[in-house]
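I've put the structures underneath this note.
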Structure 1
Amino acid sequence: MIRRFLSLFEPFILMLLGTVLLASILPPRGVIATIVGAAADIGIVLLFFLHGARLSREAIRAGASNWRLHAAVLAVTFVVFPLFGLGLSRIMTGPVAAGILFLTLLPSTVQSSIAFTAIARGNVAAAVCSASFSNLLGIVVTPLLVAWLMGAAGSISLDSIEAIVLQLLVPFVAGHLLRPWIGAWVTRQKTMLTVVDRGSILLVVYSAFGAAVVEGLWHRLSPGDLALVALICCVLLALVLLVTWGLGSLLGLNREDAIVLQFCGSKKSLASGVPMAGVLFAPAQVGVVLLPVMLFHQIQLIACAMIARRYAERPADPTSS
């Protein structure tokens, strides 16, 4: 049982925790902080460029054929989640409350949503479409929701909009337009994609948490505060899992599509959240804002891994197509 539990903590999670520890002990300062920040910006541009190159137009066209499922996933991701966030964020104050609400405004994950759907024997093709649509829309929808629901906390300005366009949207569109020439090569470079994907996140986390530590992060947050944020993340995930399970039944989805709704609808993307937080929030706030995002990321991995295994152990539904 202990070994099975530890197996849920994949190497990247340990690297993420190690990065937070390093930022707490040796936060970047002065010229080093500038260099780390520039490297993080370059990594994020490359990350979104590669995401654009990987998204096939066939996947976009295929998504239209199962519009009811994809609409349900998007509704949970960008409507139900924010409604829960508005309520739960009132439990905390300051940047931590902003982080809880920001977490609920993010798009779904891609890799883990698809992986858990496959383990649970769900509709993998539909999961690819739903998760890809969610990430694509999130580049635009998440900043708009931050501006609408968070107001000054999100500090949306012309500079923020310009940064979103230049660092996230333009690289993504450029990568997608170049897909006919580089798409096959990018798809084959799995090691490079993993390094860029995870490396850029670690750089942003190190830069953000380092800046927060310099500003006195650990003097402002007690162990009790961290435990309360973790509890809020658990409650949030439980509520959304219940909603997605009930919505699947209400819509009459077959077993495979209901699994897609549960796993794609209940996820929030760390890969999208980290760079967006760096663009949307003041440097001193980013580290605190990202705390709920990182805690929820680990909690959702553990919970959904257990749920996917339970689904996999059940006999297949003979009425599913």
Structure 2
Amino acid sequence: MIAPGPRNLITDVKGLRVGNAKDQAIRSGVTVLTAEAPFTASVHVMGGAPGTRETELLAPDRTVQAVDAIVLSGGSAFGLDAAQGVTEGLRAQGRGFAVLGMTVPIVPAAIIFDLANGGVKDWGSSPYPALGRAAFEAASETFAIGSEGAGTGALIADLKGGLGSASAVWNGYTVGALVAANPVGQVTVGDGPHFHAAPCEFGDEFGGLGPAPSFDPGCLPPTKVTASDREATAIAVVATDAALTKAQAARMAIMAHDGIARAVWPSHAPMDGDTVFAVATGARPIGSGHAATVELMWLGHLAALCLARAMARGIYHAAPTPGDVKPAWRTRFG
């Protein structure tokens, strides 16, 4: 049987911590995932317009085998500066990849485009290094979702986006997902409140409304593809306590993208930068040979399940704010 973990957050994977920081004036923020020790990580990109840092070193054939943190940020290309603040925080703790007497923190990052959400964007120096440092220092086993961290200024086709998270426990393994949901597509069905991800829901974690009573597959959903509203992206981390290699983590990241496809119509569009990092803490060994293949298959399935739920939860928990350019789900349907 599969069931959510006790917090229904990615931090149900023991050892992981998540921190958020936001600036409401600029309507943007940063989310940082870190851990008590370096962790195995890989990545897979399916969107047509990604913005990333340090993703090439996550390929299975690269030298570095573990990273110290992963950053999800608003701000488009400016948001990649958030990793600088996290790197400084890690260095202050003496953490990083040891080389020639130095320690170099390894901090991959990905960004969403939230520069057209109505916030103040005429800052002087970039606010993102400070936001990254604050998010890193706030890292904890518990954290808020919705209009928080990297999801602060997120928008989807017709609603506010948000930061979402979910977890699942199966056969002794724990899997979790964390996502800044800002896609081109729609997460609800037609003009109603029902989520595309409803078949994946446990209990009432995003309203308990169930599937839409009717659905027309021949009707194209609304999107952000207009002259002034087309920049998007869903950036995510999926995690497990299984002892995966980088190659196995890469496969889990690939499978996890199905969670975005189950939650967002359409997904992986030319304007999306959909990027999924996969993290493994290594606390629980997996089998060998055929048993390992089977277990990896189910871990990838759970990662996709968690990511679909996290996408819906991020939108469901988004909070209305004065000056919003799009309504929150709870404002339109609550």
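None of the figures in this text is laboratory data; all of them are computed from the coordinates on show. Keep in mind it's a predicted model, so treat the numbers as computed, not measured. Cβ atoms are built from the backbone, for glycine too; each structure is taken alone.
A few points about this structure:
- Test item: distance in nm of label points 7 Å out along Cα→Cβ at positions 89 and 281 calculated as 1.0, pick one of 1, 2: 1
- For -7000 (helix-only ellipticity at 222 nm (-39500 (n - 2.57) for each DSSP H run of 4 or more, over all residues; to 500), calculated) the corresponding structure among 1, 2: 2
- Distance in nm of label points 7 Å out along Cα→Cβ at positions 113 and 137 derived as 0.9 - corresponding label from 1, 2: 1
- Winner on mean count of other Cβ atoms within 10 Å over residues 65-72 once structures 1, 2 are ranked, highest first: 2
- Identity of the structure behind 127 (criterion: volume of the Cα convex hull per residue in Å³, calculated), options 1, 2: 2
- Which of 1, 2 yields 24 [relative contact order in percent (Cα under 8 Å, 6 or more apart), calculated]: 2
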